[in-house]
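Structures follow.
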Structure P
């Protein structure tokens with residue numbers, strides 16, 4: 001019964017999200033565009049703080065690929081955060097170019113290989129799509145090749161893992177929220193260049209289990225993921241960490257909001273090539289963006305932590321981790 005109720009609520013939310021019109025102000029802030037890739041017309045949205053503004057910044061600026069969750073709409077990405085700093089606020093303040101790509105039938109081919117997800121059954125070339133968008137933004141919008149980043153929640157978080165695996169030559173850092181390393185992707189992941197990775201997962205996530213295993217429900221499984229700690233350790237090893245298990249002592253972050261009944265603990269490591277790997281364990285947190293809004297009832301997705309602003313933490317991580325220019329060995 002709980003499973004069917006969850007499906008009904010999620011379907012209703014996605015239907016309402018589709019049917020509702022964007023407000024004029026929000027709609028006008030985004031540019032819609034289409035790119036042809038691998039035989040498909042793929043839609044994406046751009047937020048460019050320089051567009052139509054006198055005295056706008058010039059020169060190279062950071063690019064963020066913002067990847068929506070399963071069933072989501074690209075242009076609605078920011079609305080999931082509520083109280084948290086929105087990507088667009090950040091873009092206005094820091095002169096950041098943001099691209100919101102749309103997944104095929106609102107899903108990403110993130111490496112879980114789930115047959116009942118069309119994007120994965122059809123093996124959509126989402127990696128190639130994102131690579132093409134990066135090249136386009138560098139050529140046409142002054143995106144800085146050394147400051148290209150990706151972040152996403154849930155399905156978009158899994159896809160961010162894949163970006164780190166397969167686009168490490170172009171992407172400097174990724175921010176992964178409510179997701180871990182897909183079990184099917186892990187043995188295939190061989191980054192060609194250092195990439196910084198931040199993971200932000202809740203211990204009470206009912207959809208993407210913190211301790212790993214089946215994503216979604218056993219009756220309608222959506223692939224398998226490594227635990228948050230194993231995902232963290234996977235990226236630690238990529239960064240040169242030699243221990244068999246992550247031994248870094250977690251740092252307790254201030255309990256700013258005692259009413260949210262959750263705490264955040266942070267672990268970090270700096271790799272041999274200077275890239276950071278970080279894990280934010282949101283103790284008591286659910287399938288939610290820290291600092292964001294409670295977009296569904298707690299009994300369906302768990303709690304939202306209010307001690308940190310997830311968007312700010314990810315941005316600060318990106319700022320610290322531009323692409324390192326690797327010297328060629330003679």
Structure Q
């Protein structure tokens with residue numbers, strides 16, 4: 001991939017600190033679903049003109065802040081990807097890892113949030129929604145919490161305060177993560193021909209309609225390519241300038257070495273009483289070959305995740321150098 005493929009792509013990476021005022025109970029797994037569900041409920045309550053309406057029938061569905069971010073529809077003037085009835089959400093939550101279930105007062109719940117392209121302009125809605133969510137009660141036991149801090153994390157890992165809960169002041173973020181900053185980061189990996197992908201949360205990939213239990217490199221890259229292209233088109237103003245077929249064929253040449261991954265079964269109950277599967281593989285997979293063309297996309301995927309339910313926190317991985 002060359003420097004111009006995603007030149008318009010930009011994202012913002014934030015870290016939120018939610019301080020419990022009383023013991024907070026969260027599920028051992030699916031913390032991302034709890035965070036996303038609570039946020040979505042408050043977000044809609046804050047902006048919706050009529051909570052009795054279904055978003056799909058609302059005349060404001062193409063202009064509403066809630067549908068723009070949380071329940072997006074394909075724009076009526078879309079010239080590409082117009083058959084996608086379920087386009088990706090322009091945000092990702094990165095929940096706390098591990099099985100911790102109880103947070104005591106003075107022990108903050110810390111999690112990350114990534115906003116893509118046009119969604120960055122809706123940061124104020126995220127601040128207000130999480131502030132109201134905490135004050136109204138959050139988690140399994142509806143514990144009162146205080147949104148104490150939001151930090152912006154720059155492309156080099158540097159942090160700067162965006163929101164201070166003590167006086168509720170908001171400071172403009174200093175620097176977003178751009179495609180060019182990802183390309184610069186990829187230069188440090190230019191001599192690497194073996195990498196390990198560590199999947200931190202359940203990752204669900206499909207190929208030819210079938211679920212993938214152990215991903216070959218091209219399974220991962222093709223899904224990343226498609227996800228990035230949709231996010232770029234719908235939220236950053238321009239699709240990828242890329243030969244999709246050639247890119248996929250090139251990815252098929254990368255070798256997959258013995259893996260250390262396993263399948264985990266997860267599910268959740270939706271607000272409407274349905275069961276949603278959140279299963280996928282976790283663990284580590286090693287790949288070897290001419291990796292340079294794929295490194296920018298792989299590094300970007302650390303932010304935007306891959307596969308189904310990415311907005312919940314699924315499909316989160318890290319790229320590590322091979323041993």
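Please compute relative contact order in percent (Cα under 8 Å, 6 or more apart) for structures P, Q and give me the label with the greatest value. Max of relative contact order in percent (Cα under 8 Å, 6 or more apart): Q.
Given a value of 0.15 for FRET efficiency 1/(1 + (r/R0)^6) of positions 132 and 188 (r between Cβ atoms, R0 = 30 Å, to 0.05), point me to the structure among P, Q it was derived from.
Among P, Q, the structure yielding 0.15 for FRET efficiency 1/(1 + (r/R0)^6) of positions 132 and 188 (r between Cβ atoms, R0 = 30 Å, to 0.05) is Q.
When distance in nm of label points 7 Å out along Cα→Cβ at positions 44 and 308 is computed for each of P, Q, which one produces 2.8? For distance in nm of label points 7 Å out along Cα→Cβ at positions 44 and 308, the value 2.8 is produced by structure P.
No value in this document is a laboratory result; all are computed from the given coordinates. In this text the structure is predicted, and so the values were computed from the model without any measurement. Cβ atoms are built from the backbone, for glycine too; each structure is taken alone.
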